[in-house]
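Next up: the structures, one after another.
None of the figures in this text is laboratory data; all of them are computed from the coordinates on show. Not measured: the values here are computed from a predicted model. Cβ atoms are built from the backbone, for glycine too; each structure is taken alone.
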Structure P
Amino acid sequence: MKAVVLAGGYATRLRPISYALPKLLFPILGKPMIYWTLDMLDSAGITDVVLGVNYLADTLRAKVGSTYKGMRIKYSLESRELGTAGPIKLASADTEFNETFIAMNGDVIAQIDLQDMLKHHRDSEALITDALHQVEDPSRFGVVKMDTQNRIELFVEKPKPRAAPSRLVNAGIYLIEPEVLRRIPDNRKVSLEREIFPNLAKERKLSGFEFSGYWFDIGNLSEFRKANFALLRYSVQKLERKVPNTKIAVDAIIRMPVWFGDNSSVDSGARVGPKALLGNNVSVGKNAEVKQSILFDGVTVGEQSKIYGAIISTGAGVGKGVKIGRGCIISPYVKVADRTKIGDGAIVHPYKEIDRNVRAKAHMM
């Protein structure tokens, strides 16, 4: 069985971090998003995966490569934006889809039984089965109304809250029959949700599969934070994980929940947590403090620095005695000089060198 993963967006709502890092390499509980997707597909017995790519495609390809856990990985490059259906059609030009296949958004993290969904799909005789999840506010998503046989009768994209037909939303995971490919026009932007789904619903060929496991749509930095901290709570309760290469000084204070990547270190007197996620090769210096924050791979935090409620991206270096306030975004490869203060909500763009204080909510471009 084959799968198409839509990974070609520009991740505008994840800027400025996404200027230097592809969305699918953003870490969720220390693991890049793309590997959450590939692990889920592997568990469902997928043999071939096509990544529909565009922005920062070479960076993603260099990280992921051509194989993963025995799955073959190919790349379908969009020369221009093709929407949500166009990349699926483009991928089929180089990879034959002659049986039911999976298509999914690359920025979705979900706990779903794909084999159960496949059984439902085959029993329904639909052309597309859409995974569905209940949410409190459906206005940001595609919302469905289903009949008693789980046929989708109505599909409304991003309705006003009071106009939503239900709280069941499109979760961005689909089982698709090859026949659907003939319905997608070539060489133009095509919306699966606005152009394909409504017609299939009228034909009673669109089925819904509701699942109750966790689901996160990582569309912006707020959702990125939410997913990390929610899964952090889950990991402390449900998972056992040993990190033998992490070095924590005997007098360091660790307040759970905390996540450590491999080859990280916490020096004497440092305080980490609660609610802190440290990626691989992260170092926290003597008497420093990190809490309610997400640190990507390769971040260094100097001694006596304090990071409260921030996101510090790949390869950033924080000097000694630095204070970084709540809601701050420090982009990849930023260098923050000793004893600098960065006010709440400030945003620093990639590769900047910060050698003076930054006021709250400032943009350092």
Structure Q
Amino acid sequence: MTDNRPTEFPPIPAPDDHAESAARARQDTLTKPRGALGRLEDLSVWVSACQGECPPRQFVRPRVVVFAGDHGVTASGVSAFPSEVTAQMVANFEKGGAAINVLAEAAGATVRVVDIAVDSEKPLSPSIGEFRVRRSSGNIAVEDALSADECAASIAAGRRIADQEIDAGADLLIAGDMGIGNTTPATTLIAALTGTEPVAVVGRGTGVDDAGWARKTAAIRDALYRASSVTSDPVALLRVCGGADLAAMTGFVAQAAARRTPVLLDGVVVTAAALVADRLAPGARLWWQAGHRSTEPAHALALKRLDLEPIVDLGMRLGEGTGAAVALSVLRAAVATLALMATFGEAEVSDKTP
């Protein structure tokens, strides 16, 4: 369960090395040439290690949680869409009409949306707004995103949401994001944690034009200047140049690791939170796989820093957890091959080369 100190995590256990060894050994007995299933073999071994058993169990309750929050930096013209879209999309998620709803269903997962900091007078419903911290995060170009108390509350919210889902039976978690302007703080966090100049990491987000890209670059430059004295403190970084939704996602993916639950990461926003989470809870990244590689330059940089190789690379840039949902189908295939394929002995097939 969640620690009483929301920004401090217990030592993160490593996945089970005995199950990992057993899974690798089993892969070599299946009716195929060794290594013939490529990355599927490595993914199946990872699932076995996370579950602590071989062969691995197929996922029965994968769960997508979409963290919704607005950002004051949209006032700087960093997005192609107005902030009102966030609240409208929260309603769309709840009705089941968004891309993540469709892709999650296709992959055998269910979706939950939580309002952490949507810029609306009140949440869409009490359950969606259970963990709401504030109405929009601050404009990181000119002010802190959060107060210290709000940052702690956001991390605690993410941890509690992870606990709720795992206690309800979730055996794999996906964090999704929804928030107009959220690639700006996400890119700022990645630039700060990797020591990279804004021009090298700023992407187009939802599709800004050249002028919008320039405004976004300037906002990130200003935010990085403001955060220059706290780059070694992950919680302070979230407070100064992150946001409530990013802090909640940080708590969510770190708590999943603390609870020995595998996670599929999505795009640049979720991966920015994961980069912070691995600083807060060292070793957490061993419980994660990168669902996909988005078109945002900062995403590739963050994945490299986390030493994670994306499962799919389809040019996606939507967010919501969509790339991870597509990857879930691949991960299910990996589990199925290790668990259900016959061994050479069972099939009475020779494993000897001439």
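One of P, Q was used to compute Rg and Dmax of the Cα atoms in Å, and the answer was 21.9, 66. Which one was it? Comparing all candidates, it corresponds to P. Hey, distance in nm of label points 7 Å out along Cα→Cβ at positions 59 and 163 derived from one of P, Q reads 3.7; which structure? Matching structure: P. When relative contact order in percent (Cα under 8 Å, 6 or more apart) is calculated for each of P, Q, the greatest value falls to Q. Each of structures P, Q was scored by mean count of other Cβ atoms within 10 Å over residues 43-50; the highest score is held by Q.
For the read-out helix-only ellipticity at 222 nm (-39500 (n - 2.57) for each DSSP H run of 4 or more, over all residues; to 500), a value of -14500 was computed from one structure; give its label from P, Q. Clearly, the read-out refers to Q.
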